[in-house]
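Presented below are the structures under discussion, each in the form of structure tokens.
Derivation of every value follows stated rules applied to the coordinates shown; laboratory data play no part. Worth saying up front: this structure is predicted, and the values here are computed from it rather than measured. Cβ atoms are built from the backbone, for glycine too; each structure is taken alone.
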Structure P
Amino acid sequence: MFLLDTNVVSELMREKPAAAAEAWLAATDAHLFYFSSISEAELRYGVEILPEGRRRDSLLLQIERTLQEAFNERILPFDSIAAKYYGVIAAKRRSAGRPTSNLDCQIAAIAKSRDLTLVTRNTRDFTDVGIELVNPWD
């Protein structure tokens, strides 16, 4: 099973998504895909900071539709189990001289706590934290 990072879903919402990422996702059973509440928050924030207008309204609608249709009942929260992994992951990255954002550490912790493979373009942000990674752009 797979946890899709924010950048993967954001790419799919583009007018012309990258062919490699689109092909990888199309070749994989969509019921194996999960999304995190952290990534949902990142998507919503990205739209909320846009100026009022048709583009913003269109993106908000697209987020709602994508979350409902693609991830209905498969949006995972950052819970107490993930919190235990968060501390380990964030500290490990920092002590290795590769600090990672709090949001990325939370996403990694959700993946780790549920033994999910993280699908992301930014694999370098998640190396050495004990989770499997897939870059669909490769």
Structure Q
Amino acid sequence: NESVHFISRETGLSVSTLHTWKKKARANGIAVPSGEPEAERWSTQDKFLIVVETASLSEIEMAEYCRSKGLYVEQVEAWRDACMQANGGVAQQAAQLQKDLRQKDKELKDIQKELRRKEAALAEAAALLVLRKKAQAIWGDPVDE
């Protein structure tokens, strides 16, 4: 849990070699802390890997694991809770969006149906006006008898 530069000074290995090893370890699914401050030192991928690694551990094994990684058991439990709730909100949101979409589709169909009905009524009214004008042109204005 030491910084790469500290380990480089202690062991005499180059910083680039240590960074390469760290990157390869992370690519192989091993949780490796980054060099950031304590609160932000673990990436979300590393947090997930730690949650997976510790899922089957007993309380004592969990405490040992956390000590070896410089973590608190409470942190890992909080990360586990966050992982478990990560997709719950998304699924509910998706279901709500689907419901809203179906409702909007129904409203759209109703509006289109009403529009077609009104267009037909307007066309009929226009045809009657044209016929009335033609009838007046042929027979003249009706005389009250």
Structure R
Amino acid sequence: MSPANTLGLGISIGCSLAFIYYCWKQRHNNDPQIFYREKLANNNNARTVPPFGIFVKESEKDNLALLKHEMIHWRQFQREGLLKFVFGYTMEAAVNGYDGNKYEIEARENETDYCKENYTECVRNGRSNTVFNPEFRNFMSQT
């Protein structure tokens, strides 16, 4: 193996180990970084992105119910670890859709029973206790 290849391999291994350590450290962090942004992808109001933190639309900065919802996702990541959480969430979304995703239902503890199961509709029509957004999950309109 050439010195350049050895160096590249060493850097790759080092970066991988650093990321694994960062994930482990964040999994035990009860106070994740919160990033406020003017816009989020897919008309979301907030999104938890383990192990990096929670992203919140600036317009929702004072929405404690929404932050509580996202903190439940952070606790799910802490409980399951990065790979199990991401895989489990993705599989739930693929099989049951967003509204039927067990991770989302768990995070909707502030919602009525109807809105726990029909969250997208409730957010769009203002019946949600967490947030109101008529363009929520409307992938064609990027506001």
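Looking at structures P, Q, R, which one was distance in nm of label points 7 Å out along Cα→Cβ at positions 47 and 63 calculated from, given that it came out as 0.5? The correct label is P.
Source structure of the calculated read-out (relative contact order in percent (Cα under 8 Å, 6 or more apart), 12) within P, Q, R: Q.
Could you tell me which structure in P, Q, R was used to calculate distance in nm of label points 7 Å out along Cα→Cβ at positions 7 and 103 as 1.3? Corresponding structure: P.
Look at volume of the Cα convex hull per residue in Å³ for each of P, Q, R: the largest one is in Q.
Determine which structure produced the value 4.4 for distance in nm of label points 7 Å out along Cα→Cβ at positions 87 and 119, calculated from the coordinates; the candidates are P, Q, R. That value comes from structure Q.
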